[in-house]
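Engineer: Input: structures, listed below.
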Structure 1
Amino acid sequence: MRENPVWMGPSPVAIETEAKLKVESHGEVRARLEEAGATRVGRVLETNAIFDDAGRTFLVADKGLRVRRVDAIDGPPPQATLTYKGPKRAGDLKSREEVELTVSDAEAARAFLTALGFLETLTFQKRRETWVLGDCHVEMDELPHLGCYVEIEGPDAEAVGKVLARLELADLPILKDSYIGLLVDHCRRHDLATDRIEFATD
């Protein structure tokens with residue numbers, strides 16, 4: 001296992017194919033990644049700002065517009081991103097068009113979208129530990145209120161399926177809902193604020 005490789009990430013325009021799964025913890029998944037010879041990239045804290053227009057047409061059309069600020073916990077210094085996601089496509093796995101640009105300043109990107117008339121509708125945090133196994137990125141995610149998840153993203157369903165099997169996760173249910181949908185549903189059911197969802201601080 002090599003620590004902290006240079007990782008270029010996905011191309012700016014791609015079809016995002018992924019499997020999202022709920023897990024009790026990340027310990028066993030991490031051990032299987034190490035056994036499989038996966039490469040660890042690092043761990044970060046993400047702050048994801050979601051934008052829409054005044055008519056909420058992105059939400060209605062199942063599209064997404066996001067500015068992501070990334071603070072390194074360990075690993076290489078990450079870059080902020082500006083991302084557009086198209087509507088989900090039919091299939092067993094979650095698949096959608098993704099256009100992503102790196103930006104030097106997340107706050108400037110947020111100000112840019114606001115100046116264009118977009119509204120920041122939701123901000124949420126996520127801790128993410130990234131690994132690379134074959135053609136796939138394996139993300140071990142932790143979210144406020146919800147706990148631990150694993151996302152496996154690859155070039156196609158076959159590649160993702162192979163990694164699911166290699167990590168002994170193939171029997172777990174695949175979740176189609178986005179993290180935003182899961183978080184908002186939880187917060188509404190528990191009478192919590194939905195505009196800003198963050199980890200508790202001491």
Structure 2
Amino acid sequence: MSAWSETGTFFVDLVNHAPTAPLIVSPYFGATMPDANGYFVWFASEDGDLGDFVTGYQLQIAADDAFANVLVEADIGAQPTVTLVRLNALPGFESLALNARYYWRVRALDLWDAPSVWTTASFVYGELQTEPPAPVEPVTITGMTIADGQIHLSWTASDYPVRVEFTASLTDPQWVPVNGATGLGGTTVAVPFPTGLDRGFFRVVVEDLRTE
């Protein structure tokens with residue numbers, strides 16, 4: 001009889017199970033990654049099948065949460081407990097624009113290339129710029145009459161409160177709010193005619209509470 005051959009392994013009715021999903025550490029829940037030196041970090045996945053193990057990970061970065069527009073895709077080797085990879089080590093990272101929000105996901109692969117489910121999070125690359133508020137539309141005075149010593153003003157409707165201001169001259173004007181005519185929510189008001197003056201100028205100003 002010859003010597004025994006090398007020992008082999010076989011399974012009967014093998015059912016392969018995918019690895020557990022990676023657990024993201026950073027960036028998570030919209031955290032900020034200031035520059036390309038930042039790291040993607042997650043806890044290693046596990047595979048409970050006998051003789052099977054995690055061989056690596058797939059990482060994707062997209063501009064949308066549906067990952068219809070994947071900008072970066074990379075295969076990452078398995079690491080013992082915590083896996084980390086630097087952004088500037090990923091192929092195609094240059095396609096990411098600064099000061100924008102992106103979505104990233106990662107999944108594990110086992111010896112049979114069975115993938116785990118994706119684990120997804122978002123991050124801000126650089127510093128997210130706040131969009132300036134839309135300018136407030138001014139109102140238009142639609143009427144002005146004088147009766148019983150009062151000025152009756154009317155104007156177009158506004159989504160914001162308005163105030164009436166007065167100046168005695170348009171040469172180096174000194175606009176001051178008229179008492180009792182601030183924070184108005186309607187489209188009309190009656191204000192007293194300025195005492196001691198034979199003329200003057202009024203205007204209706206929208207009060208933008210976002211900036212005042």
Structure 3
Amino acid sequence: MNNDHLPLCDGCGQAASAEHIARRLKRLEWTSRYRPVHIQTLLLGAVSPEADSAFVYSPGTEFIGEAGAMLRVAGLSLAGKTAEALGAEFQRGGFFLAHVLECPLEQGVDGDASIRELLAKRSPAVAVRIRRSLKPKRVALFSQRLDALAIQWAAGDVGFPVLLEQGKPFALDGPDAERAILSLREALAGSSSTHNPAGQSASS
């Protein structure tokens with residue numbers, strides 16, 4: 001299917017078919033229910049996961065992949081809890097999840113160069129949204145695909161504190177996700193009582 005005639009989605013820059021827009025609106029609705037009034041920690045990933053069960057704000061009962069990792073970063077146990085209860089706990093902890101690309105990748109957007117291009121185009125708008133709308137106490141990058149963004153944000157005053165691991169994002173999507181989760185939890189615990197200027201890295 002040729003998508004050249006379709007408008008671009010304002011949340012990811014990909015072709016916005018009717019199905020794409022419907023899915024975006026559905027996830028925005030799920031997310032808005034659990035946005036904290038005051039965001040303590042913005043967990044920023046690169047691309048919204050394909051499966052709803054990997055999206056932490058999904059109303060489903062299964063939390064796999066990224067969703068499970070986010071709940072563990074927040075120190076939450078899944079045992080015997082509904083999705084609504086977990087979402088409320090995540091919210092009360094001051095956590096909010098966002099992605100540079102707010103929608104999953106469409107078919108045909110699978111090359112690293114294409115993804116990097118989309119991320120680079122969206123990054124300035126994301127920084128503005130963080131400063132003007134979300135206003136978190138700190139932003140933790142957690143995807144290897146945000147390496148370039150980490151370098152950019154660490155090099156200048158972006159207007160909000162950025163948590164990194166030795167100058168790079170916490171690689172929750174890397175080969176050693178378990179270590180990255182623990183490292184991010186330690187960094188969050190360490191920064192909760194310490195002022196971390198914009199662009200400063202947190203090392204474990």
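Nothing in this text is a laboratory measurement; each read-out follows from the coordinates by a stated rule. Because the structure is predicted, anything quoted here is derived from the model rather than measured. Cβ atoms are built from the backbone, for glycine too; each structure is taken alone.
Engineer: From 1, 2, 3, which structure was distance in nm of label points 7 Å out along Cα→Cβ at positions 103 and 175 = 4.5 calculated on?
Structural biologist: Only structure 2 yields this read-out.
Engineer: When Cα extents along the principal axes in Å, for residues 95-166 alone is calculated, the result is 36, 25, 20; to which of the structures 1, 2, 3 does this value belong?
Structural biologist: Going label by label, the one that fits is 3.
Engineer: Ranked by relative contact order in percent (Cα under 8 Å, 6 or more apart), which of 1, 2, 3 sits at the highest value?
Structural biologist: With respect to relative contact order in percent (Cα under 8 Å, 6 or more apart), the highest-scoring structure among 1, 2, 3 is 1.
Engineer: Right, another one. Given -11500 as the derived value for helix-only ellipticity at 222 nm (-39500 (n - 2.57) for each DSSP H run of 4 or more, over all residues; to 500), which of the supplied structures 1, 2, 3 does it correspond to? List each step's numbers first, then the result.
Structural biologist: Details: 1: -6000; 2: 0; 3: -11500.
Attributed to the structure labelled 3.
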